[in-house]
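Alright, structures below, take your time with them.
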Structure P
Amino acid sequence: MPISKVTIEEFLKFDKNIPILDARSPAEHAHAHIPGAVSFPIFSDEERARIGTAYKQESREKAIKIGLDAFGKKMLSMVETLDAYFTEHKISSKEVRVHCWRGGMRSATVAWLLDLYGYKVYLLTGGYKVYRNRVLQQFEKNYRLKILGGYTGGNKTGALQELKKMGEAVIDLEGLAGHKGSAFGNLDSIPQPGQEHFENLLAFELEKESSIPHKMIWVEGESQRIGLVNIPKSFFINMRNSTLLFLDIPFEQRLDHILSGYGKYEKEHLIGAILRIKKRLGGLETKNAINALLEDNVRECFAILLHYYDKLYLKSTLNKTEGEREITYLNSASTDAKLNATKLVSDEFNR
């Protein structure tokens, strides 16, 4: 079967059961990759570095010889690894999508091997580089967004999850970023994706959720920075220019919800998070919050912190520098996610 060279649009439209094989080095894949792609390196990180050095310091021919020597020793293990992957994932068709950085020798070599072995191969013209260009173009589009806002502790993430169950288009920015968006946002120590891969994940979700014409996409109102990553500027401006649906829940109910989620963490981790906002919280309030925690008055500690985050939210989200942004308020006496999601899609709220 001949190897088929395809455009990025064709490459991404294939059935998801046709695996995407990333022929770049493990380090390149770990840095950022096409969502769902499987690392299938033709060279290790060390081999890639050695080949690159030979290319720069000696000659193209010398680099190719080193590459052929390394590749020849692993051809058998590569096809066996792929066969095992197909068996493990119960994939019946022998079709694969392959790419490297620019659609050059690495992906072409892998494609040759798999074609020889009997797989139908679709080779991405332009490689990962053309995919990244496409990702960046996604953020320049004007999406129809509904921004779910509200003070900290209102269980907005839970409401978004319920909206998704109802069939609404939803993008969970905090989920993609692996961070809850505050000094307390990564107490579980979940590794965040790098900036480039976060953008890849966001672009993937945007394309998927915007595939139905005229359908609104729900997104939680966030600061541009979520932990260590930033929402791309163009998309963030799109968010800021979209209607804000403000879920207004009483302080005590929000405090109860925060305690149910964050009260389980070790004191030393909570103190570390408090100290990270010491400059903005103020010396006195920092001292009061930590002392309350040490005295096992967890509720008082989080009450101090919640007052701080309420003020911060007012300043960053509801300030007048945004111009005449449309804000619609929804009063709710509960942080119950299903209840609030139902209210958010009700005819009375959206008329």
Structure Q
Amino acid sequence: MPVGFGIVGCGMIANFHAKAIEQIRGAKIVACFDTFSSSADRFSAAIGCTAYHKLADMLADPAVDIVTICTPSGAHRDPAVAAANAGKHVVVEKPLEITLKRCDAIINACRKNKVKLCTIFPSRFSPANQTLKKAIEQGRFGKLTLGDTYTKWWRTQEYYDSGGWRGTWALDGGGAFMNQAVHNVDLIYSLMGDVVEVTGATDTIAHERIEVEDIGVATIRFKNGALGVMEATTASYPGMLKKIEISGTDGTAVVEEDSILVWDFKKKRKADADVLEKFAKASSGGGAADPTAISFAGHQRQLTDFIKAIRTNGKPLVDGEEGRKSVEIILAIYKAAWSGRRVQLPLKSDPKRPK
């Protein structure tokens, strides 16, 4: 029997999940739900699945094994908790939620009901990034000294105006950091290890009618002693591919989207030239200027990993606890920006925005 997926939220990102699931042998979208019934009906007609106009009805469908949450970020908790309580495994688009309290509600519901949970971070499944992580684990960088990440994207004013939730604290949970750069925040943490301290500065410079930042810069200190910089913006025309730079006492690597630009180590290996050749031109558009210009390959790899975890009773690569960490780092950056002070991690509670 194929693994049956039910989609909650039938907007843009749901289409990428649909394309990814279509390519996974033994997986199928069997149902969908959206608070706007017409959206569910359109998605159903395009995909060939059952449209439900009540979430409870979809969750009662025995053909649904996994529920994928594709709603706006600040509307992840309730359907995710409902799915867990219905005994369904849960996939949540990034970020897991927009506060630690809401993240914990999802994690605890899945733990209580003994169902699997994963947070979508397809960049972790990029072959270039996995090659980079393996080199770090092998100690090729020596002592890690710097871990930097740059997300210099462009979004038009029309992008923010196109949805009432975009650019709001209530549903977007933040701006360039929480919505766009969250991929690289997760990635740099997964490569460098836990973050223990941040400073931050954020502002809204290029866009109108949004509550959140369209530009931000943070400095970070990792538990291993290394330092780093995070830059995030949707105000960098025409939009550049996201970049990760890792440096240590024995080597440096630079990954731009899915391409490796620099791969240089004190102790050379014959395979290094092959790595550079293989990943020289591996990048897609990456959503730098157009949020629809992304590949579904990362989603396909991650959902395949999740299905394997369910079948083997294993742990998915990016579970709920992993997904929570990027939210915590970003909230710490916001707290630092609002207070003008260094902020230590882990956070004891969700920071409060100044009025």
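Each value in this text was obtained by applying a stated rule to the coordinates, not by laboratory testing. It should be emphasised that the depicted structure is a prediction, and the values quoted were computed from it without experimental measurement. Cβ atoms are built from the backbone, for glycine too; each structure is taken alone.
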_Structure responsible for -15500, with helix-only ellipticity at 222 nm (-39500 (n - 2.57) for each DSSP H run of 4 or more, over all residues; to 500) calculated and labels P, Q on offer_ = P
*Out of P, Q, which structure matches 17.5 when mean projected area of the Cα convex hull in nm² is calculated?*
Q
*A value of 0.85 was derived for FRET efficiency 1/(1 + (r/R0)^6) of positions 8 and 192 (r between Cβ atoms, R0 = 35 Å, to 0.05); which structure in P, Q was it taken from?*
P
*For structures P, Q, calculate distance in nm of label points 7 Å out along Cα→Cβ at positions 24 and 272 and state which one comes out highest.*
Q
*For structures P, Q, which has the highest computed value of FRET efficiency 1/(1 + (r/R0)^6) of positions 120 and 160 (r between Cβ atoms, R0 = 35 Å, to 0.05)?*
Q
